[in-house]
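The data blocks that follow each hold one structure.
Derivation of every value follows stated rules applied to the coordinates shown; laboratory data play no part. Since we're looking at a predicted model, the values are computed, not measured.
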Structure I
């Protein structure tokens with residue numbers, strides 16, 4: 001008697017949908033982190049980090065778990081010039097190297113619970129003349145005596161969807177104690193009276209990149 005081939009049961013639609021959502025979250029995190037990291041590397045170069053220093057920074061960063069990478073990248077744009085200038089001086093003096101720089105950034109970020117958050121807006125918000133780059137709250141929140149608040153998500157799947165938004169602002173979320181940020185629900189949302197911008201990303205372009213990455217992964221899966 002021949003041995004019948006085992007047939008895999010079809011994956012329920014709701015399970016497939018959850019898997020696709022988690023996959024898109026992961027692709028989103030990877031693409032956003034890569035864009036922020038590219039900006040960081042350009043700014044390190046502007047602060048006279050040598051190629052060797054930058055390679056050490058990249059290597060140390062690449063070895064971190066994803067949660068720690070988000071913490072390291074949570075340096076607002078307006079603070080980076082002075083932060084990177086200070087690290088450059090310490091590296092040139094021999095007091096620090098690329099790896100110890102990453103360790104120091106991570107230690108400070110953990111202390112205050114810094115990580116990445118994501119604010120969507122149809123408005124092209126630009127830095128001020130003084131270099132500050134902030135998103136000001138515009139919606140009154142009854143939980144805070146009707147003070148105006150700005151809201152952000154901590155992942156892609158919980159992003160704001162009520163209206164089309166071209167711009168994604170990567171902001172510094174604060175999850176530690178005694179901060180001006182407040183968590184919502186299960187921590188997938190947060191809000192504050194103002195948000196410090198890390199990077200601006202064209203959301204339409206990012207969505208296209210995500211679709212391309214997802215399609216490439218599905219094509220490889222079908223060929224296996």
Structure II
């Protein structure tokens with residue numbers, strides 16, 4: 001049995017185990033330095049070690065939450081993630097899910113004021129991007145369903161940086177892999193910013209009325 005997402009979760013578990021072993025080794029080194037400390041050497045300070053270990057735990061937690069959020073976004077249930085991680089504590093997973101929903105709600109609010117930009121470059125005909133109103137950075141992406149398919153006339157929106165689904169048609173969103181969505185979104189942003197240097201093919205955009 002190899003359920004969807006299991007490989008990634010096992011890799012995450014192995015990574016976390018490796019990080020714990022590395023942290024334990026660092027602790028042993030610091031303890032040895034305390035025993036062997038002499039004049040002229042930097043003495044062991046518990047406060048410094050606690051600060052560094054706290055920082056490491058925060059980094060590990062952020063990566064863990066990011067990977068869990070990806071699985072939840074892909075439709076993997078929380079009980080299934082718990083089973084793969086062999087944990088009986090679902091609270092942090094529900095907190096991750098609630099944070100996704102909170103972000104999605106805030107994003108929907110911002111989308112109502114977003115001005116969409118697109119181009120006639122054929123590789124990105126189905127894509128449009130919008131700015132964050134506060135930072136003026138690219139924040140949102142709109143993807144339209146392919147013409148002459150059951151998804152024609154439908155669209156979805158997702159977060160530019162994370163790739164997380166925000167609203168619209170889930171079928172359109174799932175019809176393109178995350179890596180392709182990320183690559184095409186970045187390409188469109190670079191085209192609009194004037195920083196894309198590779199050759200491109202242009203034609204009338206049937207998904208959006210072309211704008212400069």
Structure III
């Protein structure tokens with residue numbers, strides 16, 4: 001059955017490739033019949049494959065559920081242990097930063113003391129040069145904490161955000177609610193036989209920032 005339907009589909013494509021341009025009513029009627037027949041064949045193919053698709057879908061859901069059930073306890077375990085390790089790492093990082101800052105201040109104090117001593121001895125230029133060298137920007141190096149190396153383990157930092165005042169978010173960072181817009185456009189002219197340009201303009205002004213267009217497709221009853 002499946003092979004037969006596939007052959008029919010290929011035949012439809014072959015016929016479409018030979019379809020001439022529609023130049024008169026007879027051509028239009030022929031093209032219209034072709035469209036309806038093609039859509040009916042699509043419906044027929046979908047109906048034929050529905051049982052196997054449903055079976056496969058149910059099997060896929062069951063397999064995913066089984067896999068998830070095996071992973072869930074591990075994820076629960078990680079939710080317990082990861083914060084413990086991360087909290088310890090962050091504390092070690094904090095201590096390392098404090099140690100680095102203490103060392104920087106001690107170095108600064110020694111240089112200032114040495115520069116002051118040079119200045120008192122009459123070596124003002126040498127003192128100024130020492131202070132300028134100390135004040136010159138240096139390449140920032142990351143502070144590394146004294147954590148033990150665990151093979152395969154690392155952390156990654158990333159930036160995130162929280163919206164605290166939606167009204168204050170700039171327009172450039174606001175995403176249009178396309179689903180709401182789509183519903184508004186479709187419902188506005190539902191069952192309206194004649195839509196005037198003024199009606200379209202009013203809806204465009206109501207939504208703002210959109211151009212409302214009409215598009216047409218061929219529909220064929222499949223039953």
*asked:* If you rank structures I, II, III by relative contact order in percent (Cα under 8 Å, 6 or more apart), which sits at the top with the largest value?
replied: III
*To which of I, II, III does the computed value -15500 (helix-only ellipticity at 222 nm (-39500 (n - 2.57) for each DSSP H run of 4 or more, over all residues; to 500)) belong?*
I
*Using the calculated result 69 for percent of Cα pairs over 32 Å apart, pick out the matching structure from I, II, III.*
III
